[in-house]
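Once you scroll down, you'll see the structures, which are given as structure tokens.
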Structure 1
Amino acid sequence: MKHVWTQEAKCSDCKGTGIYKGIAEMGKLGVVCYTCKGTGKVMLKREWEDFEGKIELKNITKVTKVNPGICLSEKEAEGGMPYKDWFAGKPFPPKSELRKWYCPLWWYQHENYKQQPNWQECIVVGSFSSCAYFKDKDKCWERFDNERSKKWCRKHT
């Protein structure tokens, strides 16, 4: 079943005045607010349908947790997991990151920033691929795995 909720609200851009004054409007000049067209109010609208279960896709064969920003296909995405396993609710297996394409810092900035490495040599200016260690990122992944397993062992002993 489809639902629609609407609510009149004060325009947050002009604070309900209908007049916008920003850094480009000098002195005592104001401009009619573009968002509310000078009314001081906006109409909030939210539409949704009842959830009846996750819908299965037929044209997806592989899933990754994130894609931090490059074009990939299922053939190039070494890592991830089969879609059927993900749909069934299985967790991502260990080392399912797209390690061929990303370093640990780049991956975990997107997947879970709390797990990203905090290594002094990982201060990147510009792009991640400009890092001096990026071409040897397999060594970074090895270090990451070793450090993570030590933290896991301390928590569970």
Structure 2
Amino acid sequence: MSGFTCHILTQDQALLVYPLVREAMPSLGLKAWLSFAKQLTNPRRSAQEGIMVVQRQPRPLPCGLFLYHREQDLVHGPILVAEHFVAVDVLDPEPVLRALLNALDSLAARLECTAIRTMVLGQSSFVESGLHAAGHRPQGTTLWKPLEHAGRTGTLNR
């Protein structure tokens, strides 16, 4: 089996991962993604936020990613928050997800975080079961309420 490499996405690679991002967010427009990714991939902020990408060697295209940011938790101190996981492979996405989870743990250690909060948005039971197998457990419930008055200013669908 081929090995994997993981790295933090650079600004010039944002277009390359757009097909993966569409797997997690099918209605996301290219212009909105590029604008969002530009902010998230600022090299001066990589210790605070970014996009982790996994690539199966020797294939040139990414096959998985997650978005992350570091925040200060009232109880736990510095934590790593990760969301929008995507793991794609025609034959078996499980090794891709394992590579992402290993990268997640390494990133949390490198950023000196005391815990990792993972957000599985939507209906991704594959990602949820992989996270559970890696030791992630429910800590509470996240609820979502879209606001009518927010209009389209709070959305990336353009």
message: For Rg/Rh (Cα atoms, Kirkwood Rh), which structure out of 1, 2 has the highest calculated value?
response: 1
message: Of the structures labelled 1, 2, one was used to calculate mean count of other Cβ atoms within 10 Å over residues 22-29, giving 7.6. Name it.
response: 1
field: Parent structure of the calculated result -0.58, -0.79, -0.82, -0.94, given that log10 I(q)/I(0) by the Debye sum over Cα atoms at q = 0.18, 0.23, 0.24, 0.27 Å⁻¹, for residues 70-117 alone is the read-out and 1, 2 the choices
entry: 2
field: Given 3.6 for distance in nm of label points 7 Å out along Cα→Cβ at positions 14 and 94, calculated: source structure among 1, 2
entry: 2
Given 2.9 for distance in nm of label points 7 Å out along Cα→Cβ at positions 30 and 142, calculated: source structure among 1, 2: 2
- prompt: With FRET efficiency 1/(1 + (r/R0)^6) of positions 6 and 62 (r between Cβ atoms, R0 = 35 Å, to 0.05) computed per structure, which member of 1, 2 shows the largest figure?
  reply: 2
field: Computed -8500 for helix-only ellipticity at 222 nm (-39500 (n - 2.57) for each DSSP H run of 4 or more, over all residues; to 500) - originating structure among 1, 2
entry: 2
- prompt: If you work out FRET efficiency 1/(1 + (r/R0)^6) of positions 46 and 78 (r between Cβ atoms, R0 = 25 Å, to 0.05) for 1, 2, which one comes out largest?
  reply: 2
field: Winner on relative contact order in percent (Cα under 8 Å, 6 or more apart) once structures 1, 2 are ranked, highest first
entry: 2
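Throughout, read-outs are computed from the coordinates displayed, never taken from laboratory work. Just so you know, these numbers come straight off a predicted model, no measurement behind them. Cβ atoms are built from the backbone, for glycine too; each structure is taken alone.
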